[in-house]
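So, here's a batch of structures to check.
Nothing in this text is a laboratory measurement; each read-out follows from the coordinates by a stated rule. Worth saying up front: this structure is predicted, and the values here are computed from it rather than measured. Cβ atoms are built from the backbone, for glycine too; each structure is taken alone.
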Structure I
Amino acid sequence: MTADGVGALNLQRALDIARNTEGELDLSVRDYLERALVDIWGRIKQQPDAYILTKDEFAVFNYYIQRFEAYPEAEPAISRYWQHAREPSRG
């Protein structure tokens, strides 16, 4: 169960809950998103010139973007996401 009592928690549900919460965010949702953010930032730091965020990773990173404004790796990671997202799908 999630903080809202419905279904399993995943990145999109956690973000929806966070975006729609006024006041204090449920601790389990906050911790879930914080852990995801640490993982995402770690992947960006490991491959600062190459890592391409997934749609869900981008959504989490964008939710917390103010934390990363001073980091030079952040803007190129966002640019790579948008460049990749705009490419026509191959298949």
Structure II
Amino acid sequence: MDEIPTITIYSRGHPLETIILGMNKLNMGQVDAALEIYVEQNGTVVGTILGVTNDAAVFTPTENWTRDLGFEENTVHFVTWEEIRTLLGIKP
């Protein structure tokens, strides 16, 4: 049987959100700005920001998404920290 990987998403306000953003030398305002650029370039919208992972900011175009809605019919976007820095013009 194959193992299904799990990803932990830390929601806004979670203590690890601040730590992850700090490790990436970003703040949530910068992430919000980068996501706005991302959605313009990719023809989508930020409906609900789900939070952050160690590797990315995570959002869904579904407004007011809740766990009850699940993900089966809801697209989830993972925008990597590297991509966020690129969108903001921040050099590595």
> Which structure, out of I, II, was distance in nm of label points 7 Å out along Cα→Cβ at positions 34 and 50 derived from, given a value of 3.2?
Replying inline: I
> Which one of I, II has helix-only ellipticity at 222 nm (-39500 (n - 2.57) for each DSSP H run of 4 or more, over all residues; to 500), as calculated from the coordinates, equal to -17500?
Replying inline: I
>> Starting from the value 38, 37, 21: which structure in I, II was Cα extents along the principal axes in Å calculated from?
In response: I
